[in-house]
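> Structures incoming, each one as structure tokens.
Computed from the coordinates by the stated procedures, all read-outs in this text should not be read as laboratory data. Keep in mind it's a predicted model, so treat the numbers as computed, not measured.
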Structure I
Amino acid sequence: MQEDFLRIQSRLTERDHVLLGWLADHGVFTSFQIAHALYPSLDFAQRRLRKLCATDMEVLARFRPLRAEGGTYPYHYVLSQRGTELVAVARGEDLPRRDQARKRRWHLTNRANLPHLLGVNQFFTDLAGYARTHPHASLDRWWPSSRFATFAGFIERGDSPTVLAAVPKVRPDGHGIFTEHGRSVPFYVEHDTGTEPLTTLVNKIDGYLDLARRTGRLRPVLFWLPTALRERHLHQRLTEAGVAYLIATAARDTATQRALSPADEVWQVYHIPGARRRLTDLADLASEPSIGSQ
């Protein structure tokens, strides 16, 4: 096994290692997401992905879900058993059981909320793709929802140990830090598919308020919504509920029509009138003590 690892590792590029790490943390990506985040073209990405799936390397596995209306979706990529083992070795972790990758692949291909997971990953691969094509930008942190299954996932360097005593009241779909032109903004993401009642989204803010009080960190919550209509309705519900927190919303349909990414000026800040803002513009608002203190 050691010789096999050494042989394969010698053929892996830095970009390959990034992809393997992302798949270990975030589960599954489509070929289009991988290409946008890491490669200069789709053709380039597909050629490399085929090599990573080939039997002489086989660090990735792929599947292609069927569409209910007919046809298939693009290839979806996950770690193979060998890929899972390579990541574990690189991270200094125990080697996984031989069937772990197969079980995880089965879980990913059969989970009812696979579209939601892919939607969250689309948000972050859009940011990664923006950073790839803009030298002054970078996606400095990308943590998955699974990290926040316990309150320990929210703990960062320098936090008081007493914070660990709390039970988490919220589980974001992801957390990231994005930097552009030297301005960095940490944020939490709530990816909305439009299936939950708006009151469910509003009620999540109590958990973020509690988190901010316990950690002393006020971080914007980004609601990434499917339509502009749902975005307007969410702002109405937030106002009716008297919410006081730093919240920014954006509609995917509008962003897509304008060919804009989450890094661009797509964010409408709740309770602050004016034009939409870029993601890193939220960094200034997060430093204002009046927001989230009510």
Structure II
Amino acid sequence: MAQSEGWSLIVHGGAKPWDPAEEQANRDGVDQAVRAGAAVLAAGGSALDAVETAIRTLEDLPIFNAGRGSVPNQAGGIEMCAGLMDGRDLSAGAVGAIREVRNPIGVARLLMAEKEVLLVGEGATRFAKDKGVPLASQQELLAEAEKHAATEGQHDTVGAVALDQAGNLAAGTSTGGINGQKVGRIGDSPLPGGGLYADNHIGAVCFSGDGETITRLALAGRIMASLEDGEDVEKAIAKSVAKLPGTGGAEADGGGIGIRKDGQIGWAHNSPMFAVGMLTSRMSGPAVYLHKSEEAEGGARR
């Protein structure tokens, strides 16, 4: 856990099974994303822009289950979800079960200017096309997804949380869902209060893991209530993640990242792997980890 001033950024590449063959790709990808988002903050950009930039980077890397690396559903198609929230005014934009777009987080960002918070399925894809969002065919997306194991139930979501120089917070998520999920399934990722939340007066958080259980627990909402009561951000996340198995069963796991309004950064997980990268205005370079134990050992790994 780190205490920061100025700007701060923390990103994650998903709570997922540990695959030794993909360790370096996860480290490199998270490192690339945190550097991209941090460049926005260092130049005086907004937390919202930094979060979108970091997540776009993760969506473009097939190692992560988001955007180009999304896993196929039960019918063999790609349906993705993404969400963004701005702590300045609680504005939010989210898409669920969207198809044929390369960067779902960009569609969520465009929706923030509209009255609607969440568009799903055909409506979300039509909105993206109307806005001229770059498209990718199902065949292109599936070609990238072939790297994933065929095990049903695989889940992971990428996300980012940022605090900018003006003291504004933002949070975002993007996911390709669960390998073999039912057509039309939407998990916690795009839901404010479920998979993400941001409020300048409190803090910002986002999650990855068992989406149905995270939704049932309204996990992001629980964290925000704890932070508002003055709880340490990392303890609040750890306490909430620990509730997953008791509600969703032994296989229900996940991880979360967060920044409190005072700049305190925290993260916790009970999944085998949780790729996390962080960088603040007080650090000389990114810290990147694949498991909380690596941070406890006293050194970032890349």
Structure III
Amino acid sequence: MMSSAVVVPAALAATHRNNSRWIDGLPALAEQRLAAWRLRPDGAAWHGMVALALPVVRADGGAAVLKLQPVTEDTAGEPVGLRAWAGRGAVRLLEHDPDSGSMLLERLTTRSLSSVDDDVTAARILAGLLARLSAVPAPPGVRRLSEIAAAMITEAPGACARLTDPAQRRLLEHCAGVVEELRGEAGDRLLHWDLHYDNVLAARREPWLAIDPQPLAGDPCFELMPALHNRWDDAVATGDVAAAVRRRFEAMIEVLGLERQRAAGWTLGRVLQNCLWEIEDGETGLSDVQVAVAEALIEWGP
């Protein structure tokens, strides 16, 4: 019985504590998809914050990964984006069950871009993928940056009022003002929205491929932030965090051919987004990382 082969990790169950029904049904869902797509398990499962990934072998002997996750606002666009990219810079979608949100994906290696020692080299590789992904026009059915930006501007005043540090309030107000200036030209490219070093895996058919997108229609300048604040220990270890952030930023905009001021502006928009999420979770101060990235780029912003 397949249900005995799938054990739901405690950490994954914890992130879905408000969706226990989905967690309880996960072993049966796995069994159902394995039967429907004629798959057999091929090793230990792994998981992120949302999904369970089970390595499998297809009936033709090909290696694949069964990805199981609930259908939410954050996950619904993933198969739409993967179909649009059709394997160009991203993992290839082999099967999709829209009712359960289950996907069958090509199997990549487990080595991520975090394994590349030099963070600027890694940022350049990531930017090369971003260039390929954002060359595709966004299809219908994905969220739009214009709508995300409008919502952030609406939420910003209330969030600022909950901050206890006046300097941090001014910083967040500045970020909101930049987004207000940019939102009229939010773009229509297909964005990944969460492309950091651990969402890029080594592959057999290409050196590196992107996984786990949360597709968004917008300006590629909105894509830089994850690569700036991930691998933060590397930035801190240089002894000059601002310079380290700028080196990554400069490397990425050079590869992508982005205009520096606009890229800095939309990156401040990502700082705003991250901070709004933190404040929504009850924080009354901004994280040091978000403040450091904002301060490093503020002189290049609009």
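> Given a value of -0.71, -0.90 for log10 I(q)/I(0) by the Debye sum over Cα atoms at q = 0.15, 0.17 Å⁻¹, for residues 85-212 alone, calculated from one of I, II, III, which structure does it belong to? Before the final figure, lay out the partial values.
Working: I: -1.00, -1.22; II: -0.71, -0.90; III: -0.90, -1.00.
Comparing all candidates, it corresponds to II.
> Taking mean projected area of the Cα convex hull in nm² from the coordinates of each of I, II, III, which one would give 17.1?
Values: I: 17.1; II: 13.4; III: 15.8.
Matching structure: I.
> Tell me which of I, II, III gives 16 when you compute relative contact order in percent (Cα under 8 Å, 6 or more apart).
On the way: I: 12; II: 26; III: 16.
Only one of I, II, III returns 16 for relative contact order in percent (Cα under 8 Å, 6 or more apart), namely III.
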